[in-house]
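Read through the structures below before going on.
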Structure P
């Protein structure tokens with residue numbers, strides 16, 4: 001009995017120091033914080049990453065190259081493992097993996113038809129000061145400098161650490177070795193704790209095993225939270241193309257929920273296909289992060305967040321784009337925060353949403369006036385949040401534009 005009491009006393013003592021923080025691209029020092037956490041790691045760093053920078057221009061690479069970290073890696077006092085996807089050509093991806101292996105990182109790749117779209121790291125799982133980094137942002141400089149994204153930093157959040165470590169373990173044993181390391185299928189096993197203010201969801205069991213009966217589709221979690229909304233939903237996500245989500249938003253708007261939605265420019269191109277859901281209800285207001293008069297040029301400054309705020313009480317975030325390909329062909333994650341965990345980050349998420357919603361809207365009239373009088377302009381414009389009708393009005397004024 002004393003042992004059991006001691007265990008729970010220790011658990012609550014450790015959990016009382018749990019902390020969650022959120023930072024945003026392109027205006028917060030996200031890569032610097034990631035670098036600091038890696039430098040402070042006591043034993044292990046396990047990373048699952050769609051893409052990351054491998055040049056010394058990145059604060060993360062600078063830390064990995066530092067003499068202190070290199071010495072610990074070489075002596076075996078620190079172990080860093082990486083499951084890498086890469087979005088470039090196979091040759092470019094292999095070049096990146098080689099560069100990371102040269103730093104003493106054990107690199108693997110999934111080698112299957114599905115993509116690892118995660119952007120997370122688990123640090124010192126099983127130790128007292130365990131940490132998790134996760135969100136919508138790749139650890140690349142283009143993401144860091146140009147995209148609107150969010151990264152969550154968890155300290156001593158037991159459920160978060162255990163669930164993300166479990167996910168890394170699942171992918172690690174299903175991945176293929178890239179470089180010089182021998183097969184190492186050791187997993188950092190950690191106990192699972194159920195905390196009421198955090199929930200984590202993965203689609204990897206279904207995606208890796210098509211015969212899996214895993215019930216937790218990520219789409220279902222988005223729909224569930226929309227259905228639970230009582231008064232207000234704020235969404236900042238790259239795209240909204242899932243029919244169950246579109247239908248849930250329509251039902252929520254019909255019952256009086258106020259919905260504010262910001263999407264990226266690439267989702268504007270075929271917005272007419274979803275007009276009945278996104279453009280026809282007074283309770284749903286839609287704006288687009290718009291930044292190029294040639295609409296198909298939509299990559300440079302993406303609105304790459306994937307978060308939702310429900311009733312100013314819950315936050316949903318993660319790597320998951322709201323599309324069929326993300327659900328069926330990508331390996332993704334979602335984090336739901338409520339209670340005290342949500343309270344820690346809601347002010348920051350609300351401020352970020354407000355900034356996105358109002359982004360450079362004062363530039364709309366000067367831009368329109370300029371387009372009326374100029375025969376040739378630059379296609380690239382200052383990113384701004386515009387309604388669909390405002391974008392269409394601007395595009396009618398464009399006579400000719402150049403990407404130069």
Structure Q
């Protein structure tokens with residue numbers, strides 16, 4: 001895309017009152033954006049409203065600065081193979097999977113080593129770092145997962161990548177971040193050119209949100225792709241995050257919901273996945289955990305209950321998986337992210353989660369000495385917050 005073409009696409013995307021639907025109508029009627037802006041007002045009014053026509057005839061004030069910023073960004077030097085791209089609806093590199101959704105973005109901003117290759121069957125892909133929706137699975141869930149939820153996201157993603165899939169998620173805190181981390185862990189020496197993960201973000205690509213994922217975002221770019229529909233400089237805006245979920249669903253062959261409350265953005269992604277005729281998978285958890293209720297609701301509505309990554313692979317008809325080098329099992333997270341709170345009984349309750357857990361696994365999560373852990377468990381048991389179960393298991397009580 002040359003500078004003049006980029007300017008025309010940016011102008012169309014910035015024009016007030018011109019959403020993706022109206023823009024596509026204009027493109028269908030007049031051709032490329034340059035041609036749209038050459039039309040007289042009378043011609044534009046055949047497609048757009050009077051207010052929209054007025055907006056199209058006036059250059060947006062922010063256009064000049066955005067053009068300079070975007071042009072400079074695109075032309076920055078590659079870093080370890082990471083490329084910066086701006087793809088328009090008419091670009092041959094634009095992912096077919098997004099062209100098939102109801103509301104494809106006019107422009108996509110990409111940064112990373114991977115590119116989309118939809119024109120050939122997944123089994124015949126030979127170009128390195130090629131992405132196809134047939135080999136992508138979305139993994140989404142709560143921003144405040146239980147320890148088991150975060151661990152499941154990480155281990156499922158790791159196993160899926162080792163089997164040859166690319167994990168798509170949203171770079172948010174919680175399940176998203178754990179899924180990206182697990183996907184990166186899933187890379188093996190024999191699959192160094194496999195795109196491990198795609199992060200669909202809700203800001204401009206020159207910003208990372210949340211800031212805690214700055215390092216993670218750069219690792220994703222070097223082993224996959226960062227993608228956004230928002231212009232450079234776009235800050236975190238609440239409405240943009242649920243909107244980008246349609247891209248997460250659109251880029252993937254199906255969606256795995258790890259944990260989700262009943263009112264969760266993850267359920268938006270699941271609904272969009274279902275509406276696109278794709279598979280929705282959900283992991284069941286304790287009936288006492290609020291983060292499980294969204295998954296249980298999805299299962300009631302027909303989502304496929306899964307207990308392992310192998311369950312997902314068996315459902316993906318036509319997908320030829322590589323042999324995985326790790327077992328496809330739901331495991332507990334080995335250790336907490338914040339070791340400073342280990343002596344807090346509240347932290348011990350959080351580490352327990354809501355499912356039965358053995359002393360060894362709990363010690364691995366908390367890093368407490370055996371005697372200290374047993375003492376805290378006894379205190380919680382006396383307070384009625386924890387129950388001792390047969391087989392040396394402990395379970396958090398309802399309401400604790």
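Hey, distance in nm of label points 7 Å out along Cα→Cβ at positions 40 and 208 derived from one of P, Q reads 3.0; which structure? It must be structure P, since only it matches.
Please state which of the structures P, Q yields 16 when relative contact order in percent (Cα under 8 Å, 6 or more apart) is computed from it.
P
Read-outs: derived from the displayed coordinates by stated rules, not from any lab. This is a predicted model, so every value here is computed, not measured. Cβ atoms are built from the backbone, for glycine too; each structure is taken alone.
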